[in-house]
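The structures considered in this document are given below.
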Structure P
């Protein structure tokens, strides 16, 4: 079983890009003294120790090797990913230490999620050239908002298309919807036209909000294959494609011409008993073949479920960002991963709240 952990925001600081690094790259080192290694192995030669916030590129096409490492006494399954730090500096970094940022024009930078037309939940905060945990529910020490900078937030649809702006932003402490959240925002919308925006990002010079073309109606043969393979992986359950319990999102990248499908299955919403099933999967479609990249399934009411809230390409690099709302029994948070060919790269986890 491949599990995911992921979500994000942004900010600009005194860090500089390494020589030859694409200035639009979102990827950063998260962690102090992270080892850049010569080969994809924990015992390989250390080329350099990298500081938190160091800019990097994922070399394309990606080279990566799966391995489980013990980090802080916990077994963490991830990938050694081949990266570029500067023109003459390449090596492997373990994926647990790769995060991202968006170079917000102001400090701090924000990522927000829509609650209603003029109420937004803070799901990501960047203050040190890196997006990190952002709520007291995750880690109280991570959230420090002394003041809200005078800057706009770009609001985007599910597919990442920019459709509105939020200005004159303030912290909203009076709405009942915010009772279990760390921070809620409100403000003035530039356009009064009714548009369905999902996420918001602080203004940045590197974000171009390239819309992802999403097909919500995939052909029945492909649907049936996904259900069939899900049943084979579950072994003891016989699911069907009935049009009610499954949701599918099909999209394609320009670079590499890769086609992907994200599929979600819920036997009941809300989950009411211990027999309720949830499935989240990501598949790469190669001709007639389905190459499964992520398969996550849980049963009952006590385990976390994943809901796709956006599929974007905020910096136009053709590596889609997948934004998830992760819901537990009495808590929730947000997670983001980036897809680069067959590499699933978690880059953020945080936000949310609980009781």
Structure Q
């Protein structure tokens, strides 16, 4: 049978196999290449915390539910032969796992790291081929079920037509998930889907799409939906979705809590010392992790990002030490506080009075 094509397929890739990044890197100086290599280690390193442990425990409970199966042999108490082609009432079902937190909480990195490192969801290599039980996509913005479905199909290795009707898209996902043995679909930035739920018809369409896959006879599919708290609205569109849902919330850091404070301390130590090989300067002071958390709007993922920006500034100075000035300069680079150091969290005396997060000059009303 001829392979399905779209109007995008006739765009030739004449530079396939050419590593443009490597070429650009070779054109830079040796020190710049070294800095990029160090920053790569910092950005993609794993700094585990109690949040990762709690997530793994919660997700394992959901997988327990996914693997509950009716009796599979005639001598099992719950075994029931299919009758007249009708489905047996006792059948496995998929789950829907909601992971929510504010922007910068570290949701995406935590989930992907778990799925990549989990032995349970590793590809299954057989003589017939390789089964990848997990696919992960990012919800488009603006999001429609049709656009989201096309991304899921492509992640499964399909090449659908871009104008394939919405109902046909999701029918194809149902069949392809079984054919490719996909058990879990991760949808990141799922708040984009939640924002489409403005009418009863839109709500029902989303509910039907998720339910059809989660309840599919013989091959139910589970979902992980991650995004800002608005994502939880999806669980409220249908009681059948709500009843099979699990929830994991990543709250903002509270620096008065020893555990949360320890998270920021660990991030600073692991990235600056462990990955970048820098010493921590004495100028940082006892309250410095509080400043980091404040600049990060009290989100774990943003804390790691801010430390990485400061490491970049420290590497450029090339003194082998991460100092307060590196954080000051990094904040200037990634906010609009340059020339306005009274708004720089790492320089201002009364930094607690500043708005948490990045300083942006507000636009004046016309």
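Every number in this text was worked out from the coordinates using simple rules, so none of it is lab data. Everything numeric here is computed off the predicted structure, so don't read it as measured data. Cβ atoms are built from the backbone, for glycine too; each structure is taken alone.
Computing FRET efficiency 1/(1 + (r/R0)^6) of positions 94 and 238 (r between Cβ atoms, R0 = 41 Å, to 0.05) for each of P, Q, which one ends up highest? Don't jump to the answer; show the numbers that get you there.
Numbers: P: 0.60; Q: 1.00.
Ranking P, Q on FRET efficiency 1/(1 + (r/R0)^6) of positions 94 and 238 (r between Cβ atoms, R0 = 41 Å, to 0.05), first place is Q.
Suppose helix-only ellipticity at 222 nm (-39500 (n - 2.57) for each DSSP H run of 4 or more, over all residues; to 500) works out to -12000; of P, Q, which structure was it derived from?
The read-out comes from structure Q.
Given a value of 231 for volume of the Cα convex hull per residue in Å³, calculated from one of P, Q, which structure does it belong to?
Q
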If distance in nm of label points 7 Å out along Cα→Cβ at positions 22 and 302 is calculated for P, Q, the one returning 4.4 is structure P
Consider the structures P, Q: one of them gives -0.39, -0.53, -0.62, -1.00 for log10 I(q)/I(0) by the Debye sum over Cα atoms at q = 0.12, 0.14, 0.15, 0.19 Å⁻¹, for residues 102-213 alone as calculated from the coordinates. Say which.
P
